[in-house]
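What follows is a group of structures, each given as structure tokens.
Laboratory data are not the source of any read-out in this text; all were calculated from the coordinates shown. Computed from a predicted structure; not experimentally measured. Cβ atoms are built from the backbone, for glycine too; each structure is taken alone.
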Structure 1
Amino acid sequence: MIRPSDGDRLNLYDLVKRKDRWITCPDTATAIEAKATTGTQRGIRFATSGELRIRMAQAARCLADFPTDLGWVVHGSGPWRATVSLRSGDVRVLLAQRDGDHTPMPLTLRWPVPVPREFDFELSVATERPVDVLVGPLWTPRTDLVPQLLGNGVELGPGLNPTVRNGPGVAVRYVEKKHPSEWAATYAKRELTADEKALWQHYVVDSARFPQALAAGSLDFVFSHHVLEHLVDPIGVLLRWWERLAPGGLLAGVVPDTRYTFDWRQPAWSIGDVREQCGLVDDMPTPAMFDRWCRHTAPDTTPENLRARDYSIHVNYYTPDLMRQVLDEVVARIEASSASVPDGVFLNAVRNGKDFGFLLRKPQ
């Protein structure tokens, strides 16, 4: 079963929260989590009038189909005006202008308009009182997945902050390519607590792509959180993880949605791009993968700099649609090579969410 996204537009909340290199934003605009009648929503708050600009926004994949519905809803506590436009040099093309007061209003765009080859995307708000632009519910796919991970399992690549913890009905080990003391020396910005260091006894130093310490058919679950996008040949990786599952076991994970993370400028990725990696053995991304990531995500760095720092880049760029195709390919290969047919495929995502979850269950 697939639960599709209920919208796929532009995640202002994430852009502002992490101060994306491609936006300019007034100090009076901040990322917020706001209470609403539909539950807690993510968004940005303009404390006073201001303008947010996304530079060179023609590269944003979520704007490529010229959406009418951005999934943005404006809430104000007094009179306000919100304007959305494209700007190229001195040329400004108006897409939307709404005036409001206390009643929430969606911002919808008017197309067609002449679209410049290169343009900035602007959102400006005129107000004397705080105005919120909400983009979607506060939600994480971990909420749905983690309670299902019971029994004896592993979490792959958790770094120093595992998602799954040992407790009643759960015995989990953590697989990393280095001992956590090495990760702490490299990444920790503070002295770790005794409780954090106590987790180290549950770590296994092994390869996430080619796990040797995990016996075939031995695990009730295999889970990864923001790991699969770093791994070459994800189809082969998922098949090897599947082999480690016992009957009834769960293969689950969370991956970032390329359109709403710092990779939001990466060109569309296809199942063909994923298939081309099948059979690659080297853990290191190819030169083309380094070049692509630098060119579209971090043009201020170089592949040579990343290699020297042993920096882990994203080598695959997932959306829920592409992840469904990858999982369908995995299921087809499982069916072709054995009598074990997965019970089904499940994905869950929300409007403008930065990541989504997936799940495959091995039959009893």
Structure 2
Amino acid sequence: MNLINRETKEHLIDAIALLAIPGIGRMRFRKLVEGFGSPSAALSASKSELEAVPGMSHGLASAIKTEYDGDRARETAARIIQLGWTVLFADDEEYPKSLLETPDPPVLLFQMGSCVSPDKRMIAIVGTRHATENGRLFTHRLAGELARAGLTVVSGMAEGIDSAAHRGALDGGGRTIAVWGTSLDIIFPASNKRLAQEILAQGAIYSEYLPGTHADVSTFPERNRIISGLVEGVVVVEAGAKSGALITARCALDQGRELFAVPGSPEAQKSEGTNKLLKKGARLLTGVEDIFQELPRLKGEVTAKRFRARPDMSDIELKMVDFLSHGPLQIDQLSRLAELPIPDLMGFMFALELKGVVRELSGKRFVLAE
């Protein structure tokens, strides 16, 4: 939502002020808001009330009362409004729902550009900044094909593979989203200023950082969880043994996203990371069809309609098929939908696998078989 009305502005000021208190951070922020209902209520709570919140020590409770800096929070909020950013709170309708399914979603998400469709037909493409020419060409072609198929391509706008992914989606006439490891008023790298402008014309740019935040050793690894959290699958094209793209891959697995890796020569340093991912179980990718085979919903097809003859299934098994008819789900999501404990549910899923109705993906996710 755009920051226009007084109520929204005050909510932003309180959120900024609470986050700025040393030792609070995203996790404790969420616990405080869950406990008191809002940042304002948490800031107004007594020390004893604060200490009753799990994970809140006497020292942290005291810091909330003594380290609160409302003037600085107001200045920051005024700057955000001046810059024209859209600010998304976790309970906003426009906040990406896929991020809320992750363990550590941004407390505040800043956006420039157009709103993101909630249908979650998104794929991330990431890789090394020092890409080979073949790597860039492959990425450009893959992103273009995904864009022409109606998918949104997500990446981090770094040099190399990331830039090629954005450029391919743009040249394919589709949408692309960049997630920055800096605040939205600092373009990094500066050489991608024109690319950023083109992304804004056909997509959006996200960041969780307050104005004036430059890149450091923590911001890029942090933003990688947002890249993978937005999408249903992550493609790693080229990555060395210590590439930051491997952090995005790890985030994808932790979040239950499908992970793809493009194979490379055993002697190529820029393929050491991708080849290692393949050894550990990532899906091998040589073209766009590999994505659609693993995630058929992204192609716009409902696999529930593709059974020629369904085997005999119990009522619970039929429910599972119905739940999965719109796309892959993690076992904990199925557990909530079916109102069954995971150990009991796994028995039904194993039976459906034996019957050829479902198959298991990485991250304890299940999808309907063809």
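Here helix-only ellipticity at 222 nm (-39500 (n - 2.57) for each DSSP H run of 4 or more, over all residues; to 500) was derived from just one of the structures 1, 2, and that gives -13500; the source is 2. Here mean count of other Cβ atoms within 10 Å over residues 66-73 was calculated and came to 13.4; which of the structures 1, 2 was it taken from? Going through each structure in turn, the value belongs to 2. Can you spot which of 1, 2 the value 19 was calculated from, given it is relative contact order in percent (Cα under 8 Å, 6 or more apart)? The read-out comes from structure 1.
Of the structures labelled 1, 2, one was used to calculate volume of the Cα convex hull per residue in Å³, for residues 50-145 alone, giving 197. Name it. That value comes from structure 2. A value of 2.0 for distance in nm of label points 7 Å out along Cα→Cβ at positions 106 and 330, calculated from one of 1, 2, originates in structure 2.
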